[in-house]
1. Identify the structure, out of P, Q, from whose coordinates percent of Cα pairs over 24 Å apart was calculated to give 56.
2. Please state which of the structures P, Q yields 0.55 when FRET efficiency 1/(1 + (r/R0)^6) of positions 143 and 167 (r between Cβ atoms, R0 = 30 Å, to 0.05) is computed from it.
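Derivation of every value follows stated rules applied to the coordinates shown; laboratory data play no part. Computed from a predicted structure; not experimentally measured. Cβ atoms are built from the backbone, for glycine too; each structure is taken alone.
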Structure P
C-alpha cells in the first residue's frame, strides 16, 4: 500500500478486476489477421478479443486463447494442409515476459497479433535496464521487481525466477525445427515475432513435400518455405532441376504451372 492507496503491483496481483483501476494498461488484446502482410483493419477476421483479470490468470488465459486461435489456422505442410502449432513453452515464456516486464506507466494494453504465418506480441516499453537486443539471452533485469518476486510465490508460478525464460522460448522453437523468436525494439515498445518457418532449407522442404504429393506449385512452395518472392522461389526450383531432383510438370491448359520429381519408367529408370 502507498498510504491508504494500493500500489500498482498490488492491484495487478490481487484485484479480481485490475482493468477497472488501471484501464488500457493491464489487459491483453488479441487480434487475428487473415493475411501474411501487415496489420490492416480490412484483414481482421473478427472483433479484437480482450483478456482481463489479475496477471496470474491473465498470462495463462491469454496463452490458452492464443493457442486455440493459432491451431485453427492451416498452411501447406509436408503432408498437405497442416494445422499450425507453436510450442506451449515458447508462447508461455514470451507472454510471461511481456506481462511481468512491461512498462505500466504507458497507457496501452499488450497486443497479440496473429497472422497466417506468424504471431507478434507487443509489450509497452523499451527493453529494461541494461538489456539490449544483443544480450537479451545472456542477461536479465526486472523492471517490476515486486511483481516478479511476489508472483513467484504463487502456486505453479508463471515465472520460475531463474532468468531462463527467453532461452526456454528459443529452445522450444528449435526443438520442433522452427526459426528462433525475433525481437524488435521500437520507440515505445518491444515486439517479439514467432514465425512459422522451418529451419530446413527451402530445397529440402520442397523435396520432402514431394515425398507425399505428386506436384508442387510456386504458391504452395512459398507458403511452405516462407519465401515471399515468386521469382526467388523459382530459383529454388531451378536449382533442384539442375541437380536432377525436379522437373516441370507438363503444362495443362487452365492449370497453374507446377513441378514434380523426375518421372521414371516401369523399369525404374529416369524417363528423361
Structure Q
C-alpha cells in the first residue's frame, strides 16, 4: 500500500548533504520538480550553482547563508534549467559555464566547454562529459576529487531522460559514460522523478530485491517530503533498469533474450514514454 506523499514544495528549506571537507552541498528544490545544487567552498568562500531553474529561489537560499554566487554551471539549454541565469548573472556578476554545442541557445554563457576543456571550481578539478541524447549538446560535470557527478537530465535516479533531440544509440552511449565512473560517485540529477521511475522499474524487473527495497525507501522519503538524492553509480547499476539491459529477467520480460544491450535499452525507453 503506497503512502500519502507530501507535494514538492519550493517553499520548503533546502536539503543539506554532509559537508565534504571544505565543500558544502545544498540541494535546492525549484519550480515543480527541479533541483538546483549549490556548492560552497569554505576555504575560498566561493559558491557555485549547478543549473539555474529559478533566480528568486536560488537568491533566497544564498542570502540565508550569507553566500555570494560566483559560478553557474549549466548542463543543457532547456528553460527549466536556464531561466534564472540572466537575473543571477546581473545581480552577482557570476560566470556562466555551459555546453559549447548549445551556446546559441544559452545566450548568457561566459564560457563554452567541451570534453577537452580544462575546468575547476575553487581548486576542485571538474571533468566535462559530453552526454547528448536528451538534448544534442547536454553535458555532465564530474568532480573526480570529490566523487560527485551532476548529470542534469541524462541520468536520473532509477531512470533516464526522455530522448528529445538525439536517438537511442546516442543516449545509451551517454549513459554508458556515466555508468563507467567509479561506483562511489554521488549522483545529483536535475529532477525529483525517483518515485515514478521506481514504479516503472518494478514493472520490468519485479524480481530485483535491491530495487524493491530501494523503492520502499523512496516511498518513505517522499512521504516525509524528503529528497531521494543523491544516489550513487553502484546503486544505479544495481537498481536502474536503464543501466541494466543485460539483466536476464528484463530481457525475458521484453522478449529480447538475444538482443543487443542497445536494443533492450531502446525498448525500455519506448515503454517508459508510454507509462
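1. P
2. It must be structure Q, since only it matches.
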